[in-house]
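What follows is a group of structures, each given as structure tokens.
What follows is calculated from the coordinates using simple rules that are stated; it is not laboratory data. Since the model is a prediction, treat every value here as computed from it, not as a measurement. Cβ atoms are built from the backbone, for glycine too; each structure is taken alone.
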Structure P
């Protein structure tokens, strides 16, 4: 009987992991030869023809803790010319939330601003939603979002040209007509392990509900207003955990634990599991053998359960590292543990 119960729990855990993995709808790392047109790699041109064709560019972008950091090259989005979309497999999603994240470096833009990234349904090349804007301001630039045309809401922070940020756009399907919502998150440091309040939004408009979300679009706007940007590591997914590479395995845990990473040795990716028996604030960090922090994998609240963390060490050198967890419960209990891992390239 106990064996059957253990088998059932194992199969249930596997099903949860597989279901969570299936919620990553698309990834795009631009891992192609610099100078190639995006059209040669699954992107579909729908406006602008052969004017200022969207191309693969260098460098690829790097952002510590982002699962698609430092893979391949990037896409250069400029002013006036070709617009293109990439469609993800399956049917267009029309329930719950759809998130899209990417790394962004803005090199220049204009005071009026314009949008250069958006979402599309599978039956339209004009019903842009989740329109993402950049505009110049004193001391840097600002980022904003609109569901369709207005209201266009800009975030208050002033961002720095030439710096890589992670952007997350969230589209929420709401029952009814013309009341779907979009939200914006922008990070320059650690990405929270669980979803926080958005930087902007939810923003809505009484027009423009998408029939579904199935395409991401790059748009090269007017010469007077559009930005010049690099975009890399596009990821379309259904839950926040799909962004940070943290997947819930079970909602039950009897004890605190930190597992040995698997595989080990590894190159360049491995998984680390941890368990918390009650709600805890968890940090999981990786250090080199001199004690210097090289990566932060987890930094957020987690409810009772066991979680699997993806670690991509592509940007690290071969060698031995240590990873350390600290979990603080709401009742004041503290759990700490440290283990070694080996990266072989």
Structure Q
């Protein structure tokens, strides 16, 4: 425990030093990056969460995969790996290897026909890899507001710990709690623009959460697999919705834009109530996190019922779409009036 407290103090001190010295900065001014923040903030969050994750995991090979996914994001943050296509291809290869080597496969959907297909390794491996890729990149998509992804991760880990669903053969109960405390410190620093996660932190957290959830799914067959979908529906649906939206507009799904739900929420609050940039940023994140907390909390009331979880997921998706249509209409009207 003493080591952990020293580490937290070190994270705090190093964050302030990096901020003051202007190290690891990566503000490009792109519209998807600058819509809610125009300050040059160190992308150090991923580095600080990397060490406790790879240190606490009980399997060295898993730690190596975690480090590899972090490196993809790190090279992206440093503008070394600029091409979205190359990043995605490297992710695909890495995640496929991860699923095959460690046999981390989704094995149940509670749909008889689909479960028969899942028993076929040729299908199960790419399907499980696809699910991880959706979560990893969805996590990066929602990491556009201060504290949004970090808060989302904290909520998931806390709920899994509370329900005793984490496979403690891969990571101990104490280690999960220590990671949560590290994330709470990073959340505080992120809210005050001392640091950001960057692609490295977003990829890492998405991969870590995905691994924990699949492991929990495999070790708790009595829990509905749709309960675990309820936990991560938001970043996954955000990613899938964004892909379909961009394809419909004949826009590359791999290119970033500023029309994600969290960006529209920010735009609405800042324009409707004329709020300052930082206040709009933090308030938007708080509203979305609160909504996700409600969904996740409700999902924990009956984690074994597939029907209950499917209804909850469907309700969440409907609410998402209705909210998006309203906010996008407001966005277009204000752009037209501005012109």
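Annotations for the structure displayed:
- For helix-only ellipticity at 222 nm (-39500 (n - 2.57) for each DSSP H run of 4 or more, over all residues; to 500) computed as -25000, the structure of P, Q it came from: Q
- Read-out relative contact order in percent (Cα under 8 Å, 6 or more apart), computed value 24, structure in P, Q: Q
- Of the structures P, Q, the one that 0.45 was derived from, the read-out being FRET efficiency 1/(1 + (r/R0)^6) of positions 226 and 266 (r between Cβ atoms, R0 = 41 Å, to 0.05): P
- Origin of the derived value 34 (percent of Cα pairs over 32 Å apart; candidates P, Q): P
- Mean count of other Cβ atoms within 10 Å over residues 106-113 from the coordinates reads 17.9; which among P, Q: P
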